[in-house]
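J.: So, here come the structures, one by one.
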Structure P
Amino acid sequence: MAGTVVNDMSILIGGDAGQGVESSGAGLCQAFARGGLQVFAMQDYRSRIRGGHNFYQTRLSERPLHSHSNPVHLVLALTEETVTLHVDNIAEGGAVIYPERVKVDEEALKERGVQCFAMPLTAIAEEHGNRIMTNTAALAAAAGVCDWPLDSLESVTRDNFQVKGSEVVESNLAVAKTAYDQAQERYAAAFPYKLKPLEAPPRMLINGNQAISLGALAGGCRFISAYPMTPATSIIEGLSALPRDLGIVTKHAEDEIAAVCMAIGASYAGARAMTATSGGGFSLMTEALGLAGMTEVPLVVVEAQRGGPSTGLPTRTEQGDLLFVINASQGEFPRVVLAPGTVEECFEAGWRAFNLAERYQCPVIILSDQFLASSLRSLDMGAIDFSTVSIDRGQFLSAEDLDGMEDDYRRFAFTDSGISPRAAPGHAKGVCAVTSDEHDEYGQITEEITNRRRMMDKRMRKLATAAEEMRPPRRHGPEQADLTLVCWGSSYGPCREAMNLLNSNGGSANLLHFSDLWPFPEDEAARMLKACRHTGAGEQNHTSQLARLIRMATGISVDRTINKYDGRPFSPEDILAGLA
């Protein structure tokens with residue numbers, strides 16, 4: 001290729017589990033973000049503690065990014081396997097940086113137009129400290145060939161290693177400086193992809209799980225119980241690490257059944273409570289989900305999807321649980337399903353879910369996935385806007401309300417909206433029975449026919465009320481287009497980038513993104529879909545579950561579907577290939 005490309009490239013660092021690939025990739029992201037670049041990064045790792053190939057892919061630009069992109073331009077290969085696995089995804093004129101001890105077929109790479117940048121990375125690390133600093137050398141070499149100033153990487157190095165003492169910090173800085181200088185001297189002139197700092201306001205790097213946690217805290221969450229399950233685990237880990245003065249109780253439960261029951265109990269006691277899991281854990285929670293539905297206890301569940309069925313692909317991504325969560329548990333009862341597609345939407349879902357749960361006294365499920373949960377994205381500091389947070393506890397009776405009551409407290413009173421006033425236990429006028437069996441207005445068990453019909457109708461009326469505030473799909477791009485991409489949840493980012501590529505190459509495309517999925521916003525969705533000329537649904541599942549839901553709710557069939565279910569996230573290029 002000819003010419004120099006500035007501030008538009010992707011870097012991949014790969015190696016074995018245990019080699020620090022994730023921490024190295026995150027450090028690289030921090031350095032570029034501090035230098036003013038926009039960042040999007042995803043990680044790919046196998047479900048083993050050590051061994052097996054992991055990689056961390058970072059995309060850099062001057063404009064906001066919504067997804068990773070292929071091909072990559074620079075590969076930092078800590079193992080021979082990294083080169084073998086990713087050689088087909090390296091751009092022409094791109095390069096591989098690797099320790100001299102790693103055996104690489106340089107002739108085969110050169111035939112593909114890929115440059116080979118062998119470096120004494122391990123020797124440099126051992127000279128100034130020890131071989132575990134090889135990653136520091138590799139990151140500095142990447143900065144060197146891209147002509148990226150070393151100071152932001154040095155800043156991140158100081159921050160990351162200061163807890164280990166000044167000697168470790170200085171050793172890593174010496175390793176970085178030596179590797180940087182050698183890489184720049186040997187290879188920078190031949191490498192056509194360059195990165196240059198920009199003047200930009202401070203930005204945060206945040207992933208979906210962090211954003212959900214932040215939103216939950218802002219929305220008044222004070223209890224979370226969970227059993228660790230990838231990719232949801234970092235939610236309870238992050239909340240458990242917070243200072244005690246924030247007032248949140250975290251409970252590592254013995255299993256998912258205990259976790260959801262604890263959250264139901266905490267919510268019944270009056271706390272805003274949640275649990276977080278993946279599809280397998282949610283499967284265990286479904287009976288208790290019905291308990292929350294029958295007892296009309298607010299409950300927030302984060303379900304971060306991964307490949308199934310059963311254990312499936314524990315560390316991979318998928319969108320296979322949509323129809324499952326909409327229909328989970330025995331019998332019929334209201335629930336709300338939200339599927340944020342960006343970290344900003346994750347933050348909003350984190351607090352909005354509690355409002356919906358308490359307003360309609362039902363379970364609310366935040367449907368995420370591994371791609372959204374763990375991918376890092378740079379955001380301007382104002383993008384997470386705490387001023388938008390509101391707290392609505394619904395028809396929640398205070399002690400003063402109960403004091404003033406003249407009638408008996410009927411926890412499950414028949415109302416036009418289906419929503420009955422509730423109170424936290426402990427007040428003399430708020431005593432009631434609560435059971436998982438069918439019951440009357442006072443909570444007493446009954447199998448009487450008329451009561452059953454009235455109580456079922458009462459509960460299900462909440463769905464009709466909730467449907468009025470479900471948001472329609474959001475349109476992106478031009479109002480009219482030849483092709484409308486239809487997607488939900490985390491597929492938003494790759495689909496939006498694919499739309500931009502189509503339009504920049506002379507095509508005509510826009511995007512409809514669904515994030516409120518149940519109750520389904522039927523009328524507005526039907527109106528918007530009927531106005532589309534041609535539609536294509538991009539989903540990370542085998543059975544096109546959103547397309548099925550659309551057809552079930554509106555009678556409208558999308559014209560074509562683009563499906564990916566190999567555990568790896570869509571890239572914009574995957575979407576375009578599916579449309580070809």
Structure Q
Amino acid sequence: MASETNTKALQGGEFLIRESDPKDIFIPEEFNEEQRMIADSAREFLEQNVWPNLDRIDSMEDGLMQSLLVKAGELGLLGISVPEEFGGFGKDFVTTMLVTEVTGAGHSFSVAIAAHTGIGTLPILYYGNEEQKKKYIPKLATGEWKASYCLTEPGAGSDANSGKTKAELSPDGKHYILNGQKMWITNAGFADIFIVFAKVVDPKTGEADKNLSAFIVEKEFGGITLNPEEKKMGIKGSSTRQVFFNDCKVPVENMLSERGNGFKIAVNILNIGRIKLSGAALGGAKAVVDMSVKYANERQQFGRPISSFGAIRQKLSDQATYCYVVESATYRCSSDMERAIEELKAEGAADAKAFLKGVEQYAAEAAILKVAGSECLDYVVDEGVQIYGGMGYSAESPVERAYRDSRINRIFEGTNEINRMLIVDMLLKRAMKGQLDLMGPAQAVAAELMGIPDMPEPDDSLLGEEKRMVANFKKAVLMVAGGAAQTLGLELAKHQETLMHIADMVIDTYLAESVLLRTLKAASMKGPSSAGSPSGDPAVTSGTVAMTQLFIHQAADRIHKSAKEAVNNFAEGDEQRAMLMGARRFTKSSNLNTAALRKLVAKQMIEAGKNPF
């Protein structure tokens with residue numbers, strides 16, 4: 001376990017209705033020596049093998065990506081989460097996330113390794129039978145075999161279960177014959193193993209199943225052809241091809257799990273992929289922050305480095321703040337997943353089932369992090385190009401490649417629009433199943449709106465005001481989501497604009513609480529004096545406290561705007577007026593000298609010559 005606490009993990013979505021104690025979450029400051037050594041090994045791999053060869057990778061030099069995956073396999077980077085019995089390291093989910101973060105700075109290589117170790121390997125690891133695991137996992141863990149994942153089709157993207165690829169049982173009953181087309185398949189150009197989703201055809205009726213089934217398909221089976229490599233905006237070194245199955249004979253024993261279980265496999269693997277994408281995007285963003293600080297210190301204008309100018313310092317501090325916040329939430333959720341997994345194992349669940357159920361509980365949080373991580377990276381690379389100025393637009397600069405490579409992440413693992421709607425949908429479904437009591441707290445907030453506002457005593461503890469603000473953010477979410485659900489009922493799913501506003505409120509609330517908890521826990525570990533003054537002169541406030549204040553106070557404005565727009569979409573008359581009044585009440589914040597806080601954060605970055613947080 002990454003964390004020593006024995007507190008029962010919050011169930012998915014409970015952050016909206018339960019107050020978390022800082023001591024009950026895991027924060028990056030708690031990585032142990034072994035985890036840091038593994039991260040250093042992954043970083044050295046990038047320094048020695050990937051970063052010096054980025055142009056060669058992007059030109060798709062024949063055999064280069066395959067050789068890099070083999071080298072990564074020799075170091076054990078492909079088998080971090082693979083059990084030792086199958087040739088891996090068998091490390092916990094937090095350690096897996098840490099490696100994902102570090103390798104996320106590898107541009108096109110990060111896409112190849114993520115596809116191989118994630119959606120290419122995990123379906124077999126968690127849904128395969130013992131024979132399938134023994135045959136495939138050891139070779140995937142070493143990189144001897146490379147994997148890809150074939151789900152998307154020309155007419156089936158976000159609506160994955162509408163795929164048309166068919167699997168028909170051969171007359172002798174020994175094979176499934178696959179016919180169909182897949183597109184946007186990562187690693188397709190060199191994959192040895194394809195995880196393929198298709199609908200089994202009933203031989204009696206000739207009709208295809210409603211739900212997908214999954215198959216492990218070896219390239220050597222034959223009947224597989226590939227289109228040329230796609231020409232892409234970014235991640236140019238990542239192999240992306242269309243894959244055609246033409247009477248591809250797959251042994252019946254290569255069906256993965258049970259017939260019709262493919263869509264469930266796809267959904268659960270996507271849950272894992274979403275939080276891992278957040279980790280990878282974080283790694284890419286951190287690398288760009290370091291580039292930005294270094295360039296700002298070196299670039300001279302008007303006789304001094306541009307890092308001395310307030311406009312540049314604001315950009316640097318905002319880059320670092322966004323990364324610090326997303327990092328806080330990513331490892332909080334990763335550890336919650338890990339603790340849930342361990343609890344399920346303790347109750348007798350098999351390892352694979354415990355892992356899948358533990359991750360599934362946090363599907364909403366995974367979607368939150370997918371959106372937050374990808375948008376953090378997009379923001380950071382955009383500001384990175386701006387800090388570099390004209391040089392940032394040149395292909396000679398490292399931020400130009402980072403800018404292009406970033407854009408795909410808002411589309412990968414389900415578009416951010418789909419994920420925003422999934423966040424609300426999954427939370428409401430958990431509530432309807434009795435797994436999450438949203439109705440009681442929502443009714444309590446509605447009753448509070450009708451009463452006289454409380455005048456709480458000022459909290460002079462570290463980040464005391466921000467604690468109050470985060471608690472109120474939750475009330476704002478419950479008020480708006482509860483009001484929308486009550487007013488629109490089953491029609492809510494059709495009001496996508498409203499769902500996306502509510503999702504933005506949920507995202508900001510989860511991130512705000514996560515960064516608050518992290519900073520408070522880190523301060524308690526180091527002692528109050530290291531955290532600086534919580535309410536005094538910003539010049540003596542620590543960088544992490546400053547970043548926490550900056551994010552939460554800015555989140556208040558965003559949550560108010562989202563709440564107002566959502567309420568105006570579905571409410572009228574007295575209800576509308578009451579909820580708009582509540583939105584103002586629950587997002588109230590004090591005046592904050594943001595310029596002073598940003599200068600403090602930027603000063604620490606400039607002096608360190610990198611992102612020190």
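J.: To test your reading of the models, identify which of P, Q gives 3.8 for distance in nm of label points 7 Å out along Cα→Cβ at positions 55 and 199 when calculated.
T.: P
J.: OK, next. helix-only ellipticity at 222 nm (-39500 (n - 2.57) for each DSSP H run of 4 or more, over all residues; to 500) was computed and gave -11500; which structure, P, Q, did it come from?
T.: P
J.: Compute distance in nm of label points 7 Å out along Cα→Cβ at positions 95 and 415 for each of P, Q and report the one that scores greatest.
T.: P
J.: Ranked on Cα Rg over 2.2 N^0.38 Å, for residues 287-438 alone, which label among P, Q comes first with the largest value?
T.: Once Cα Rg over 2.2 N^0.38 Å, for residues 287-438 alone is worked out for each structure, Q has the highest.
J.: Suppose semi-axes √(5λ) of the Cα gyration tensor in Å works out to 48, 27, 19; of P, Q, which structure was it derived from?
T.: Structure P accounts for this read-out.
J.: Given that FRET efficiency 1/(1 + (r/R0)^6) of positions 159 and 271 (r between Cβ atoms, R0 = 30 Å, to 0.05), derived from a single structure, equals 0.95, which label among P, Q identifies that structure?
T.: That value comes from structure Q.
FYI, it's all coordinate maths here, none of it is from the lab. Source: prediction; values computed, not measured. Cβ atoms are built from the backbone, for glycine too; each structure is taken alone.
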